[in-house]
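Each in structure tokens, the structures are laid out below.
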Structure P
Amino acid sequence: MTALISTQGLHVYYGNNEALKGITLDFPAKGITALIGPSGSSKSTYLRTLNRMNDLIPNVTITGKVTFKGQDIYAPQTDMVNLRKQIGMVFQQPNPFPFSIYDNVAFGVKIAGKTSKEEMDQIVETSLQEAAVWDEVKDHLHESALSLSGGQQQRVCIARVLAVSPEIILLDEPTSALDPISSSQIEATLLKLRTNYTIITVTHNLQQASRIADRTVFFMNGEVVEADDTKRIFMNPAKKATEDYISGRFG
């Protein structure tokens, strides 16, 4: 497996507390990988190291390596704006900007440089279509994104990430704040996107992981217990701890 992004011996400390204990993982291009594990197992901390979001947290120390297309993203010369354009992120709570739907999706593209109105219209439409929300919002593009339902807001946030043509999309429990219908719409969206993007998602919902993920990684206490094809993790895990977690003996 050729990795698009990988971590080698990755440690993260918050002050003296070791949150990640030497994680080595590879993620191939395209497809969906789910990160599962009990609360406090540092799945979200791991996800945030992949586009340096932890840099924003005071008193954090990161050692080891994160390489994207063979380049160390923690190297001093890394262009952070470019990195986060290539490795986009969608958060647990939908967080559209207090602008129109159109301006939310166009935001990152405008920052990146000059784009004609015609080109921008096309990017906004394509991104909203890819995020499976175009039909619901196409007649309301100049209304506030905050007027949308939670599920629609989250899909607009996915469109905002897609608009800048990323290679990787990180999602931190993207459906945990949503109702079941909105959650299933997001799942359907991700299943369509997986053929063109590398998607890494943290989820507490084991059914969701089993439905949408090609690969699953089981985290516990800041370590990777097991990483494998999703079917194998759920049907025939190699480690007893994985089996106990999946069968609901702890969580």
Structure Q
Amino acid sequence: MNETLQTILQHRSIRSFTNDKITQEQINTIVEAAQMASTSSYMQAYSIIGVTNPQKKEALAQVSGQPYVKDNGHLFIFCADLYRHQIKATEEQLENMKANLENTEHLLVSTIDAALAAQNAAIASESMGLGMCYIGSLRNDIQQVDTILNLPPHVIPLFGMVIGVPAKEPEQKPRLPLEGVYFENEYNRNQDSSLNQFDATIKQYYENRSNNKRIDSWTDQMLRRFQNTMRMDVTPYVESKGFKKR
């Protein structure tokens, strides 16, 4: 197995870091790797904001509820971005662009572009011996994050990524079995067998791991999650930024 595959298959989320800051050279390399991700129609419809200001990191940690948002080697925020695409437009061109900028298709395009760039950044970081963790909980108060980062119209914060030198090496969390996510030719609606298999795996994982042991299964987690509404302010916020209005 080559080193790239080893890096990918050894991934685990790191939530505890040493006090070491990553170097500017490492930051530049991670961003350059992110930029080499595939992008729809060469749009490059994302921006990456590195947060170094201690007060801003503290405020973002408060939004997230996660201390490692401020205690890490570096914090990146990945944003969907269609602002730069209209900077050079005339008033007439802007009017002609409006329907496209506001449609759901380009919300998807910019979100996918950002996610692809972020995963390149994650793999690049781990290949350098660093650890990382995605931070979706910044959307707990997405408007506050917008204010902290001073984002213009058509730019929305999607998620953060903390990177640094791991202080701990947690157990690797299992993933669904191959037959639970990969189907040939058409969608497989009969997934009971693979879900039962995965629930058994997850129960064992939670019972055996060194910290935060509990009795739980994946399907029970998902049933709890989707029965409780969360982040209902995201839709009006996204629309207020000029996305998903058509």
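Any read-out appearing in this document is the output of simple, stated calculations on the displayed coordinates, not a laboratory observation. Note that the structure is predicted; figures quoted are calculated from it, not measured. Cβ atoms are built from the backbone, for glycine too; each structure is taken alone.
For the reader, a short list of remarks on this structure follows.
- Structure (P, Q) behind the derived value -13500 of helix-only ellipticity at 222 nm (-39500 (n - 2.57) for each DSSP H run of 4 or more, over all residues; to 500): Q
- Structure (P, Q) behind the derived value 0.80 of FRET efficiency 1/(1 + (r/R0)^6) of positions 96 and 224 (r between Cβ atoms, R0 = 41 Å, to 0.05): P
- Read-out percent of Cα pairs over 19 Å apart, for residues 88-151 alone, computed value 60, structure in P, Q: Q
- With distance in nm of label points 7 Å out along Cα→Cβ at positions 104 and 128 derived as 1.1, matching label from P, Q: P
- Of the structures P, Q, the one that 2.3 was derived from, the read-out being distance in nm of label points 7 Å out along Cα→Cβ at positions 8 and 72: Q
- Of the structures P, Q, the one that 18.5, 56 was derived from, the read-out being Rg and Dmax of the Cα atoms in Å, for residues 48-191 alone: Q
- Which of P, Q yields 1.11 [Cα Rg over 2.2 N^0.38 Å, calculated]: Q
- Largest in mean count of other Cβ atoms within 10 Å over residues 184-191 among the labelled structures P, Q is structure P.
- Test item: mean projected area of the Cα convex hull in nm², for residues 160-215 alone calculated as 6.2, pick one of P, Q: Q
- If you line up P, Q by Cα Rg over 2.2 N^0.38 Å, for residues 112-199 alone, the top spot, with the largest value, goes to Q.
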